[in-house]
Structures are given as C-alpha cells and as structure tokens.
Structure 1
Amino acid sequence: ARFLPATAGQLVLRAAPADGPLGPWTGLGVLALWTALAVGAGWWRLRRHDV
C-alpha cells in the first residue's frame, strides 16, 4: 500500500517527514511513475483499438 498513488501523493504534501522508505521526492517519483503508466496504457489502448 506504500506505493499506491494516493499514498505517494500524500507524502509529497506532508510537512513533517514520514516514517518509512518514501520521502517527499520519492513519493513524487512514485506518483509520476503511476501517471506515466496510466498515460501509456491509455495511449496503447487507443492505438490498438481505435481504428
């Protein structure tokens, strides 16, 4: 659950450092990775099925 988009986004907005392996910049990276995966999957789906 630490690497889900909602959790990663909350880490970016936190004022105090969180306990655990993810800090604010790592949380932003995880959120960017989820975003890139969602955009890539949408692009692939449109290219494959939209004729």
Structure 2
Amino acid sequence: MRKVEDDFMNEMEQKVDDYVTVTADDQNFYNIRRENLHQLVSLGYKQIK
C-alpha cells in the first residue's frame, strides 16, 4: 500500500510542478502550464515565484 501512495504523491508533485502562477496586474493570478509561460510573458504577464 505504501508504494501506491508514494507513486501517487510523486505523480501529483510532478503535475503541480508543470504549472506556474502568472499575473499582469498584481491583482489577478492565473495558474498556467509551464509550457505556455513564454507566450504569456510576451503578452506582458510575469511569473510569480
């Protein structure tokens, strides 16, 4: 049972790592896929650490 839980948690952590938070106005925040970050940065959004 432990192995299944560990695998599930590892998979969930990877999915969370695939997303980043961005904002354009410091009031509205969006979680987007990391692979789309460059498109939104070119539109004036900035990544929140």
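Nothing in this text is a laboratory measurement; each read-out follows from the coordinates by a stated rule. Everything quoted here is computed from the prediction, not taken from an experiment. Cβ atoms are built from the backbone, for glycine too; each structure is taken alone.
Using distance in nm of label points 7 Å out along Cα→Cβ at positions 5 and 29 as the calculated read-out, with 2.0 as its value, let me know the right label among 1, 2.
Values: 1: 2.0; 2: 2.9.
Traced to structure 1.
From 1, 2, which structure was helix-only ellipticity at 222 nm (-39500 (n - 2.57) for each DSSP H run of 4 or more, over all residues; to 500) = -13500 calculated on?
Details: 1: -23000; 2: -13500.
The read-out was computed on structure 2.
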